[in-house]
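Each in structure tokens, the structures are laid out below.
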Structure P
Amino acid sequence: MIKSGAMDSFGLSRRTLVQEMPAAVKGADQEARAAAAGQNDMFGVAEAVAPEPTQAPAQLAEWTPRERLANEKTALGLYLTGHPFDAVRYDARYLVDGKLVDIASEPAPQTASGARNYAQPRREVTVAGLIVEVKKRGNRVSVKLDDDSGRLELSLFSEAFQEFRDLLVEDEIVVVTGTLRYDDFIGAWQVNAKTVRKIDRVIESKASCMVLNLAANGHGENLLHQLHDVLLPYREGNCDVAVQYVGDEAAARLNLGPDWTVRPSRELRDKLTELLGHDSVRLLYAHGREMR
């Protein structure tokens, strides 16, 4: 129930509720046993007294959006408060050739006379999405991608599947490059996949600059020390780091320079988001078109 969000009205983060659950269950069990025995003290003669108020649990930071959605899927079998692709939607605009709904809704190829064009031209495309289904069909494997705008089917021969099988699992977000073609049997577009990569790896290799938004929050020098400690293990990458500060009376942008280029892994981005807050980390891309 906690994972599904049914207890959000308690006013505590889901992480806090899960942390406190063992103690709450233990206390409730002890109270139920005492009530069932009709006993308030060791002799069973003392008058019942109201339990002492317990100290409110310390509020823990909420799960990351990815953790929250994964726990919702575990509890309910579906994502309730969002879609896993939301976490990479901004970055995907610079990595792919279009939304899945736009590619999947392209008209079927036809000749000048209006007849179906079986000798259709094909083109290379790059798409991204969450894997929602993997099925074997004869000597091919069919994979369905979902980016919350639409779905598109991938087709892989056995050799390609063996090469990328570790990535082709449900709930993994991948970037796929292959040949787009219209399949007359299923009456839909599909991609004959050539390469499959985790989207986090593609983001990590393509991002040219990471911009960190710092707001005036009273933490001052202590926050800078924490930021130093978070960035330090990820240095020696190829991604520049810039700090964008916005205060009540001033605003500035500081580039940290070549000594602080980092590897912008998902782990680093999650740690920075936890430290600086939601929507505080943005990646910039030097090359590649932006997909609207």
Structure Q
Amino acid sequence: MIRMQLDLELNYEVAAPGCDFIFNLHAAHTACQRVYDEKLSLSQSVTPEVFSDGNSGNRYARLRAQAGLLHVRYQATVEVQHHMAAPETIGEVPVSRMPVSVLNYIYPSRYCESDRLSKLAIRQFGKMWQGYTRVQAIQKWVQEHVSFASNTTNSNTSAVDTIISQVGVCRDFAHLMIALCRALSIPARFVTGTDYGADPALGPPDFHAYVEVFLGDRWYLFDPSGTAIPMGLVRVGTGRDAADVSFATIFGTVKSTAPKIFAQATTDGRSDLVLPYHCREALSTD
């Protein structure tokens, strides 16, 4: 079992007369991920409405901020007991037998134009065994054809743009891998969480984007950017692409600074807790 301590800080200067925010900061509750000692702190005297989406399970905090400084802090202890399986035992699921709840993740979306990448996907991966190892091959191909570089893309960059530029950040790697999977009728979704294990040379800790792919009977996680230790990732939100899971959606005028992210693994001397490590097994928190 993995135990992670989270401490996330966001700072805004809100213009008059104020504005509305919807935050997606709360760690998700899943079959394998448990959240303890959770606290959301605000510098203004406002009471957020905290709610969950019935379809995705994403958790949100909605509030109306007054003009002036707004400091938002989220703290939690999260324990993850991953489902682990041998990659070679996990097959793909034909569309005719997919659960209805995953069908939305085989269609093209705003940033994942799978319909435009179908010829490429079939040419590169169409003859491979239809299972986890084919998805691993897609992940490896993305890592080999895209270079990680900060501040090289923007909020409008799509999977097709990334193919052309061959450079991007974690969300671009995720969008491209998702698009290639969907082009092969493999359900794939965009996941936001907290980074863990990245090289400090890449910059300060940040939110992280990765991928979950539906194989066998559950969603398995992949980190196409290759910057994190997957076992240390804490799931926050899931959606079709980045448009669905922004950590902050703002309706008004604000100035903001870079978020401050702290995610640390601890064992507290307990024999049932381990520090995250790279493993060959397929991982799922679903």
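Every number here is computed from the coordinates shown, using simple stated rules; none is lab data. No experiment lies behind these values; they were computed from the predicted model shown. Cβ atoms are built from the backbone, for glycine too; each structure is taken alone.
General remarks:
- Given 15.0 for mean projected area of the Cα convex hull in nm², calculated: source structure among P, Q: Q
- FRET efficiency 1/(1 + (r/R0)^6) of positions 148 and 228 (r between Cβ atoms, R0 = 41 Å, to 0.05) - structure with the largest value, from P, Q: Q
- Among P, Q, structure where helix-only ellipticity at 222 nm (-39500 (n - 2.57) for each DSSP H run of 4 or more, over all residues; to 500) as derived comes to -8500: P
- Origin of the value 0.95, where FRET efficiency 1/(1 + (r/R0)^6) of positions 4 and 244 (r between Cβ atoms, R0 = 41 Å, to 0.05) was derived from one of P, Q: Q
- Largest in relative contact order in percent (Cα under 8 Å, 6 or more apart) among the labelled structures P, Q is structure Q.
- Ranking P, Q by Cα Rg over 2.2 N^0.38 Å, for residues 92-251 alone, the structure that comes out highest: P
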